[in-house]
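Multiple structures are listed underneath, in structure tokens.
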Structure 1
Amino acid sequence: MTDRAPLRERAARLFQDIQSLICSALEEADGSAKFRNDRWNRTDPNGAEGGGGLTRILADGAVFEKAGVNFSSVHGTMPGAFAAKLNAGAEDMPFFATGVSLVIHPRSPLVPTTHANYRYLELGTKSWFGGGADLTPYYLFEEDARHFHRVLKNACELHSPEFYPRFKKWCDEYFFLPHRGETRGIGGIFFDYLGRDDGQEHESLFLLAKDLGLAFTDQYLPIVERRKALPFSEQQRLFQLQRRGRYVEFNLLYDRGTHFGLQTGGRIESILMSLPSLVRWDYCPSYPEGSEEATLIETLRSPREWV
């Protein structure tokens, strides 16, 4: 067994390094805006020191309307009501959590939104890794979807040929809005509770999280470069803002990370950094059959295999 205290420290350093790498790459891709750094400390609900983190936000860039990349390393006491939701018992218990999470909302509707999160948690006597990455296009370029999935598949296969198909299916099921009957985007990977009760060795899972986190720039930035200079219409921009409404609905209603942060006394601004700056909810919008907009929605109702 790997000693848990050094794993805590190594995981936190890894996620900070991934944050730095991704922010540098995004600034280069944007070519204009720079990240604002906001270091913060957390107080546990019982009044004790509870760790903290670094939230980095890029806003109003040439390419990215809003990009948030958050690192956190927090600890304290988890309320029993929330611990019970994690199948850990119904008592207040100590927890530790560290991770890197990001959401990128581009200005152009032809560049997809993306999300990624990799984390390590301890709760009571249990510990595990979780995370994932997914792509939310507004206009579907199949070349981009295949590229995104291929990079994730290659990173997973460094560790097990079973991971990508399992995590891809998990992603399609997790990033799903039941009240809309749609997935949030064209998927990616998602996993949780790895190493908690399944006998997987934590050191190998640490390396999996490392390879997946470091793969982010390869899976996303080539798509940005292909699409960022393409012209787009006001109608396409309107559709982007309408579809962002689905993103907000998922993050507020269903996202585990949002709920975890809110119920453990997390920092509100960092938790809600995933929300776009601009969004619309129009009453019963409709799109012509066979249009690019209708094609995207149909794809979101029937998840596909991309690689």
Structure 2
Amino acid sequence: MIVVFGSINLDLIFPLPALPGPGQTVLGPDLRVEPGGKGANQALAAARDGAAVAFAGAVGRDDFAAPALAGLKAAGIDLSRLAHVAASTGVAAIAVDPAGRNQIAVAAGANRLACAAQVQDEVLGPETTLLLQMECDPDETASLIRRARTRGARVLLNLAPPRPLATEILAALDLLLVNEDEAAWLAARLGTAAGAAALSEKLGIGVVRTLGADGAEAAREGHSIRLPACPVTAVDTTAAGDCLAGVLAAALDRGATLPAALARAIAAAGICCTRAGSQGSLPAAAETDAVMARDCARATEALPTAGLGAHPSEGGTR
């Protein structure tokens, strides 16, 4: 089972002819409203890839809560650990240009009040994959990582947006997921290079660094691999990183090796980039299966596995 502790937002998406510069107003043709938030997006991506998912987070007691939760409810995700708090539901304003690039501003709202205590100890055993991001209180995130490590859960953290966590907390992870900007930010704090191999060596954990149109790289225990992106024409990259994180967690939770899980996650993220929107762009498992069979089968047959497991049951160590 996957337990996600993270954010829930209502996304206000503005398709624009160009992204605005400082002090600039850019007129767009319309507005789309979708459920979003990094935590909710990743939970839904994992569920659509076939995982059993439970979600812990917070929404307000306002009119934004119901539409923000619509995608999670429709997917049958366990929301018994959801809190309704005296704050506004989180909202994101997302500007997207014709090349699929985006700028995002987020009002955290209720996400600041999500508590690690919403996730009980009994669901943090070795059978659980815990997936976290950084849109909730970092202290609550750190507390949950500590408890999950003690209880034996597999722990994945997407360091997005980049916010400080103690090195000892990062070192307690099974897998750290960063994009290029997040990797550079973390590397500067740790005094090392920004590649997956350097970060992995510094922290002693598995690291995945996504590289946008250039794919992704992974490193663990002195072993590393780099996988290409699927060739697609990007329409909107808004939820692609969340899609990759959720599908990666789902594949690892099913027992895939890190290289095989990453290959699947890259394929799913590629599909996501070809569609407008946030949660509406996340693919179903059958769609990712089709891309893997058509474009990735021969490439994944030769993927190395030594040293690149993400959990002791996959041949790795913590």
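Brief remarks on what is shown
- Parent structure of the calculated result 2.6, given that distance in nm of label points 7 Å out along Cα→Cβ at positions 168 and 200 is the read-out and 1, 2 the choices: 2
- Among 1, 2, structure where distance in nm of label points 7 Å out along Cα→Cβ at positions 120 and 256 as derived comes to 1.8: 1
- If FRET efficiency 1/(1 + (r/R0)^6) of positions 24 and 224 (r between Cβ atoms, R0 = 30 Å, to 0.05) is computed and equals 1.00, the structure in 1, 2: 1
- At a computed -9000 (helix-only ellipticity at 222 nm (-39500 (n - 2.57) for each DSSP H run of 4 or more, over all residues; to 500)), which of 1, 2: 2
- Structure (1, 2) behind the derived value 36, 29, 18 of Cα extents along the principal axes in Å, for residues 176-271 alone: 2
- Ranked by mean count of other Cβ atoms within 10 Å over residues 40-47, structures 1, 2 are led by 2, which has the greatest value.
- Computed 24.1 for mean count of other Cβ atoms within 10 Å over residues 152-159 - originating structure among 1, 2: 2
Any read-out appearing in this document is the output of simple, stated calculations on the displayed coordinates, not a laboratory observation. Since this is a predicted model, take the numbers as computed values, not measurements. Cβ atoms are built from the backbone, for glycine too; each structure is taken alone.
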